[in-house]
Structure 1
Amino acid sequence: MGAVVLTGGKRPAGLQKGYYFEPTVLTAVTHDMKIMRDETFGPVIAIMKVKDEDEAVRLANDSPYGLNGNVWTQDAARGLQLAARIETGAASVNDMAMSYAVNEVPFGGVKDSGVGVVNGPEGLRGYCHAMPIIADRFGKGPTSSYPYTANTIRQVTQAMQILWGSRFMRRLFG
């Protein structure tokens, strides 16, 4: 579609069959090209000129994917501001996919880029399932369950008065 291959762009000679591709740099790409719209898992970078930072962020966010974003700049503070505006699971400033290598932080995508995260406490919790088990300690059944009786209505009303009827509790929770 008119992209220019500056380097790479083919399978390396002499390797076994498989999904191998030379590191590739493309220029003269546009936002409607597949290389700019799909996730690319490979050593490929597509360089597209934009008029300003706002257009760059808008086009970066105009995607159903959001695994990782990168901002390259000489102004690190401005890079952090731009990275925060990208709709992605993680972002790196002047580095490539750094968050995946930092085990202390979660790594995962947003939008259609996967589900859940790995690494960090959030990644560990993703493998857990909280399962509450509730048992009636007094053998009477829950006060608020069916069938409602005059006694259960009185008990619930009294509990609500204790919790929300006093000035102290209204201040505390109001």
Structure 2
Amino acid sequence: MFSGKTEELIRRLNRARIAKQRVEIFKPKIDNRYSEEDVVSHDSKAIRSSPVQTSASILLMVSGVDVVGIDEAQFFDMGLIEVCNRLANQGIRVIVAGLDMDFRGKPFGPIPALMAIAEYVTKVHAICMQCGNPAQYSHRMSASDQLVVLGEKDIYEPLCRSCFLKKKHSNG
């Protein structure tokens, strides 16, 4: 979290639009933190999207597009892997943004498999809130053990590996 994933997705999709490519953007319906319909970055950059309940819905909504953007992909079902493969096999450029690890530091949803089949992978990092180093972990500060808890800086903090392991060991 807080690494600029959504901001980078929006930047890439806007560049595709400048190039006169037909773009369609999707996000999981459960992610309504900033907007019901727009994909919105933490720094308030926004782009219109189609919220969908399942990954299969994406295939029903992509006729005549050149580029598909998918935000918060970790919240989608595992069918997203096949959806992205089908789109790419049709010559559609697919740009996906999402967390690769959950709050426990474990691979998250379809992201690891998507990274494996992707032509290009760009990992962006936040800044560790404890020491200032690059952060690749999203430490949950609340006690919930549910896998999906939507939140922002009030619930999550980005941490580097060292600080994440210290917090994990100090919390039991």
Structure 3
Amino acid sequence: MKMKKYLLIIAAFFTVGMASAQTPEVTKEADGTKILKGFVSKQQLAGDTSFAWYAQNRQGYTPYPAALQSFKTAKDSIYILAFGGTWCSDTKFLLPKFYALAEAAGLAENRITLLGVDRAKTTVYGLEKAFNVTHVPTFIVLKDGKEIGRVVEYGKYGMVDKELGEIVSGGAGK
């Protein structure tokens, strides 16, 4: 029963996440930090001057070659669910690089769902609880409706793209 509930949650978030009317909750802190909570698109990050870090942290990045190949090979069979905080320094550093990897591999945007979390690391619909997310960023790789692995923050050895590539290719995270 637990697995059935898990699969229903996955189906629901992809359906809801892809709905164009879905907009994140926006709050601003006293220091001007803009926080997005809920379903966030890459375009919202790239196009908002509040998130200048997005473009800055993509500059000069080259994806790990084996990870790029793994993503290219699996681009039609995987989904990535990412949790991140627009206030979080780790998310600011890693998320732009993840999107650069995904783009270079040809992973379609509708195969990526980004959920923004607030400082308490909560998001819409309690999805952080459903997916047991306690740290951000967290990148969850899904195949056939099942999680095949995840990378939390900088992962096991500080190379998120390499570790994601291993999960996608079946070399880790099973």
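For the read-out Rg and Dmax of the Cα atoms in Å, a value of 16.2, 53 was computed from one structure; give its label from 1, 2, 3.
Attributed to the structure labelled 2.
Have a look at 1, 2, 3 and say which one yields 16.1 for mean count of other Cβ atoms within 10 Å over residues 73-80, as calculated.
Values: 1: 11.9; 2: 20.2; 3: 16.1.
Corresponding structure: 3.
For distance in nm of label points 7 Å out along Cα→Cβ at positions 49 and 65, which of the structures 1, 2, 3 scores highest? Mind dumping the intermediate values first?
Numbers: 1: 2.5; 2: 1.1; 3: 4.2.
For this comparison of distance in nm of label points 7 Å out along Cα→Cβ at positions 49 and 65, the top structure is 3.
For structures 1, 2, 3, calculate relative contact order in percent (Cα under 8 Å, 6 or more apart) and state which one comes out highest. Walk me through the intermediate numbers first.
Values: 1: 11; 2: 21; 3: 25.
Once relative contact order in percent (Cα under 8 Å, 6 or more apart) is tallied for 1, 2, 3, the winner is 3.
Bear in mind that the values in this text are calculations on the coordinates, not laboratory data. Note that the coordinates shown come from a computational prediction; the quantities given were computed from them, not determined experimentally. Cβ atoms are built from the backbone, for glycine too; each structure is taken alone.
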